[in-house]
Structure P
Amino acid sequence: MNAAVTRTAADAARLPLMLAELRLPTVKRLWPELAEQSNREGWPAERFLGMLLEQEVHERETRRLARARVDSHLPPDKGLASFDFAAVPAVSKAHIMALAEADGWIAQGHNLLAFGPPGVGKTHLVAGIGHALIDRGYKVFFARTSELVQRLQAARRDLRLPNELARLDRFDLLILDDLSYARRDQAETSVLFELIAERYERKSLAITANAPFSAWDEVFPDRAMTVAAVDRLVHHATILEMNVDSYRRRAALPARRQRSATPAQ
């Protein structure tokens, strides 16, 4: 065996260790097969290296998106592709798609507010926008408002509230689902106000609520706090009014009619 062959074998043996050290798992997995094809077909070195790195970048992005989706806690089955825009004619599909493209509002810390009775698709629509934003590289976090408020209150009790707010500040969009169900309690909803004030004009909030602003005195413990919270949320906001019949109610009607039409046995 000549020296060139020996050196080539030694280099090949060292490559897995070096690629593992450099944290290039895709290159480590694919290089033997691509190297064999490259040698067989006489590729230029640039093509061989380019194909390896292209695969590494692609798989790294795939893993990043998967991690971001898990970290977001978004409902996995609520994407825009499955949202029934025809059922909510007041909501413009083109407008929603522009929001899903970010359209500048995320960078400016603007908000998104969706109002309507239960079951009209508010959560689905806002979650779908969240999924689309993750695909575009933004960080999104989804939470039931009542659960997040309890977590913030626990952080305040343990003197960790600034740290918890800083952790949430990592997300470009924070989705607060079902704000109307937050309890009217001085200690709990005051941390909700702190969260709203902390993100004001810096980071975006998306909120779904069954109740209109006029009923938010049921959420915040006093009128002044309600006015201040609403003022901060609507200052730079897109407001979606989704006042249509519930999806669940519409889906139940055919079954009810069928049961009514079936003669008793």
Structure Q
Amino acid sequence: MTEASVSPGQYIQHHLEHLTLNLKTFTLGEGGGFWTLNLDTLLVSIFIGLLVFGTLSIAARRVAEIPGRLQNFAEIIIEYVDKTVHEIFHHKSTFIPSLALTIFLWIFFMNAMDLLPVDLLPRIASVFGISHFKSVPTADPNATFAMSLTVFALIIFYNLKAKKHRLLKEMLTFPFGPYLFPINFVFRLIEECVKPLSLALRLFGNMFAGELIFILIAVMPWWIQWPPGAIWAIFHILIITLQAFLFMMLTIIYLSMAHDAH
């Protein structure tokens, strides 16, 4: 099918479909319900992770008294994240700052894939016979929920580690006192379950909306695309940075709450 024969609706639908792998039959492009893997999300996420943290690893190995640009950039990011963590998280930990740095950089660069031309990666993939390829992992709810559920598992772990038997007392007595312990317990369960939902859906919703707007701009004639495309790209830089920052900050706050009594 040529580009001229594709309607705007078909173009949009095509760009919203993933490269899938059916884990039951191990066939590409075939849905298998729960056993369907969005292969493009997985590949792009892994590639960005290796690229970003491989670069930081190289910068760490090349530490010098007179730092170069790469070392300066790495030190600025690490110091900023470390300072942000210690303003909120008041316990000794080397893991939480490392986790925050990983979250911020990984999500930021996955979000930044939205700034690539809409047709760039799909056209490269089509050369190899791949009909669908989505380049923004964070516009896939599977990726955002995977990250948020990992944070949720850490929240549960640190609640149990830091509070031990006090956790049950806190769940049964806060905020309405021990006599209303069933209501307290239900409220606490709702509060905890909302955390991964809010983390995942906020990131997914913003990035999916941003991706959809870029696709809608790409549907326009080429001579109209540039002004709205440039304006939206500049504004979207703020969005991708803000969403990475919010995910990082909320993770730190939730883990700090897990360590502290109400």
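No value in this document is a laboratory result; all are computed from the given coordinates. If you're wondering where the values come from, they're calculated on a predicted model, not measured in any experiment. Cβ atoms are built from the backbone, for glycine too; each structure is taken alone.
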Worksheet item: 1.9 is what came out when distance in nm of label points 7 Å out along Cα→Cβ at positions 141 and 197 was calculated for one structure; which of P, Q is it?
Response: P
Worksheet item: Among the shown structures P, Q, from which was the value 86, 62, 38 of Cα extents along the principal axes in Å calculated?
Response: P
Practice prompt. State the single structure among P, Q that was used to calculate mean count of other Cβ atoms within 10 Å over residues 69-76, giving 16.1.
Written response: P
Worksheet item: When helix-only ellipticity at 222 nm (-39500 (n - 2.57) for each DSSP H run of 4 or more, over all residues; to 500) is calculated, the result is -18000; to which of the structures P, Q does this value belong?
Response: P
